[in-house]
Structure 1
Amino acid sequence: MSDVHSPEQRSFNMSRIRSRDTKPEMVVRSLVHQMGYRFRLHKKGLPGTPDLVLAAHRKVIFVHGCFWHMHRCRYGKVTPATNTEFWQNKRGGNVTRDERNRRQLKAAGWSVLVIWECWTRDIEGQLLPRLQRFLEPN
C-alpha cells in the first residue's frame with residue numbers, strides 16, 4: 001500500500017512533529033508541578049537531555065512517544081507499511097540510544113523514570129501513581 005500523501009505533504013507533516021513541549025510532556029510537567037516539585041527542562045549537560053530534571057533529588061524524567069520509542073502498547077507496535085527498513089532502523093536506534101542514556105545516568109547516580117505517551121491518557125490509573133512512587137523521598 002502506498003502513502004496517502006504526496007512526498008511533499010508527508011515531509012511537511014513530519015516537520016511539524018515536535019520533540020519538546022508535546023502534550024504528554026505538558027501533562028507530566030503540570031502534575032509534577034502540582035505535586036510541589038520544581039524542575040529544570042531539557043538540561044543539556046546530562047545524557048539524553050532529560051525532559052524534566054529534579055537536581056535537588058537527583059531524579060530525571062523522560063516522556064517518550066510510544067511510536068518513536070517502540071513501547072509495547074498498541075501505539076508503539078505500529079509498523080509503517082512503506083519504507084519499513086528505514087523506520088525499523090530509525091526507531092531501533094532510538095531504543096538503543098535511550099538504553100545507553102539511562103545506563104549513563106544511573107551510573108552517575110541519577111534515578112530515571114520513563115513516562116510513556118499512552119500513560120498520559122490515564123492520569124489517575126497509570127500516570128499519577130507512578131509519579132508519586134518515583135518522587136516520594138527515599
Structure 2
Amino acid sequence: MKISRKSDYALRILVTLTEHYGRGPIPIRELARRNDAPRRFLEHILLDLKSQKCVDSVPGRNGGYILAKNPEKITMGQIVRHFDGILAPIPCVSVTDYKKCTQEPVCRFRRVLLEIRNTTAEIMDRTTFASLVEVKPVSTSEVLKK
C-alpha cells in the first residue's frame with residue numbers, strides 16, 4: 001500500500017492539530033511550515049477535512065484551524081480512505097474498489113495480499129490521532145534494520 005501525497009499531508013496536519021488540541025487555532029502558514037507542505041495544497045486539504053467535520057476554521061487575525069472533534073474519534077483509516085479510497089494493495093482484494101482478475105481461481109499470492117489488506121485496515125482503524133501523538137517517531141535505523 002502506498003498513500004497519496006494528499007493523505008500524507010492530511011495525516012501530518014491532523015497530528016499537528018492534535019498536538020495543539022485545546023490551545024486555540026493554528027494559522028495555515030504555521031501548519032505549512034511545521035509540516036513542510038505547500039500552503040496552496042494545504043488549503044485544499046483543509047477544506048476537504050472541514051467538509052468531513054474533522055477540522056474547523058476560526059476567522060480573524062488570531063484565527064486558523066482547530067480540530068472539530070476529539071482526536072480519539074478520528075482514525076488514520078478514516079482519513080486515508082477518504083483521500084485515497086482504498087487500503088488494498090491490489091483491486092482483487094479491495095472491499096470498496098473490487099475488480100475481478102482472470103487469475104482469481106488459481107492465484108496463490110492473493111491470500112497473502114488479502115491478509116495484508118485486513119491487517120493494514122485493522123491497524124489503521126484502531127489508530128486514533130490521540131494515540132499517534134503518544135508514539136515516538138521511527139528512526140532510520142529501525143526502518144533499515146533487517
Answer label among 1, 2 for the case where helix-only ellipticity at 222 nm (-39500 (n - 2.57) for each DSSP H run of 4 or more, over all residues; to 500), calculated from the coordinates, equals -12000: 1
For mean count of other Cβ atoms within 10 Å over residues 41-48 computed as 13.4, the structure of 1, 2 it came from: 1
Which entry (1, 2) yields the derived value 62, 35, 27 for Cα extents along the principal axes in Å: 2
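When Rg and Dmax of the Cα atoms in Å, for residues 57-128 alone is computed for each of 1, 2, which one produces 14.0, 44? Can you show the working numbers first?
On the way: 1: 14.0, 44; 2: 17.7, 62.
Corresponding structure: 1.
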Test item: semi-axes √(5λ) of the Cα gyration tensor in Å, for residues 9-48 alone calculated as 27, 15, 5, pick one of 1, 2: 1
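A value of 18.5 was computed for mean count of other Cβ atoms within 10 Å over residues 81-88; which of 1, 2 is the source structure?
It was calculated from structure 2.
Any read-out appearing in this document is the output of simple, stated calculations on the displayed coordinates, not a laboratory observation. The model shown is predicted, which means the values in this text are computed figures rather than measured ones. Cβ atoms are built from the backbone, for glycine too; each structure is taken alone.
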